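Every number in this text was worked out from the coordinates using simple rules, so none of it is lab data. For clarity, every value in this text was computed on a predicted model and none was experimentally measured. Cβ atoms are built from the backbone, for glycine too; each structure is taken alone.
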Structure P
Amino acid sequence: MIPAQASLLDVNVLIALGVRQRNFHFRASSWVRSGRFSSLFTCAITELGFVRIVAQTPPYGLNVIQAKTLLDSIKNWPSLPMRLLHDDQSVSNLPAWVKVAGQATDGHLLQLASAHGAILATFDARIPGAFLIP
């Protein structure tokens, strides 16, 4: 069995945890309940992405303030405390596989997680080296 490791949550995982209508909500919830991680992190990019997407997606019906409040409540679940991972990585640390603009944030998050001894937990199978939540 692979030992539990610290995990930086990708934007899609944060959204799935907070929005029941999200198609990955069950997968995210099941993984969190499994406890197969030593600690969970967010970062400025993932938090901003959460607020932006949740506040601009009509079916969710939230504004920016409500999205921020939802994110704060997720981060403060007593059974699931999350910490903010400080971003100290520059663009010069992007992995070599980043070739197009759409890969830049994914590459940055992967490097940020790695630099702090964590893994990037995601539902996006296109990110080399990230942990794909089952």
Structure Q
Amino acid sequence: MVHAVQGDAPYRVEITAAGHPITSDETPALGGGGTAPGPFDLVVAGLAACTLITLRMYAARKGWAGVTIAADLHHRVADGAHIIDRRVEVTGAPDEAAIAHLADIVERTPVTLALRSGFTISTQLSPASA
């Protein structure tokens, strides 16, 4: 469950996600204060988290001690299309076959698949109760 309310600056948002506080804000170029990640940064951060968690789970199941994983992701818009460039770095993998397995798995992480297939979003807008 995610709950969000307006913050104390024009586009700042105070979010509670699974009981944890998160803040979002737009960049100054878009009229925000630039005090926190923007909405697309949060989406990309979710993909980054899922990428590392999934690969770490797989490495642990295989018993690959000493495998470390890092990722750099970048969101951009080109010709109206949203593109996420993802670079994953794995160190300590036992061999090239392990790297090949991880390369296959990274394309099938749950958030990767959800973003690629799209979401159905159901929205209800109503006045707040007094």
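Numbers below:
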{"item": "Source structure (of P, Q) for distance in nm of label points 7 Å out along Cα→Cβ at positions 31 and 111, computed value 2.8", "result": "Q"}
{"item": "Structure (P, Q) behind the derived value 25, 12, 11 of semi-axes √(5λ) of the Cα gyration tensor in Å, for residues 39-118 alone", "result": "Q"}
{"item": "Source structure (of P, Q) for distance in nm of label points 7 Å out along Cα→Cβ at positions 63 and 79, computed value 3.3", "result": "P"}
{"item": "Given 18.2, 62 for Rg and Dmax of the Cα atoms in Å, calculated: source structure among P, Q", "result": "Q"}
{"item": "When relative contact order in percent (Cα under 8 Å, 6 or more apart) is computed for each of P, Q, the largest belongs to", "result": "P"}
{"item": "Answer label among P, Q for the case where distance in nm of label points 7 Å out along Cα→Cβ at positions 7 and 23, calculated from the coordinates, equals 2.0", "result": "P"}
{"item": "Identity of the structure behind -12500 (criterion: helix-only ellipticity at 222 nm (-39500 (n - 2.57) for each DSSP H run of 4 or more, over all residues; to 500), calculated), options P, Q", "result": "P"}
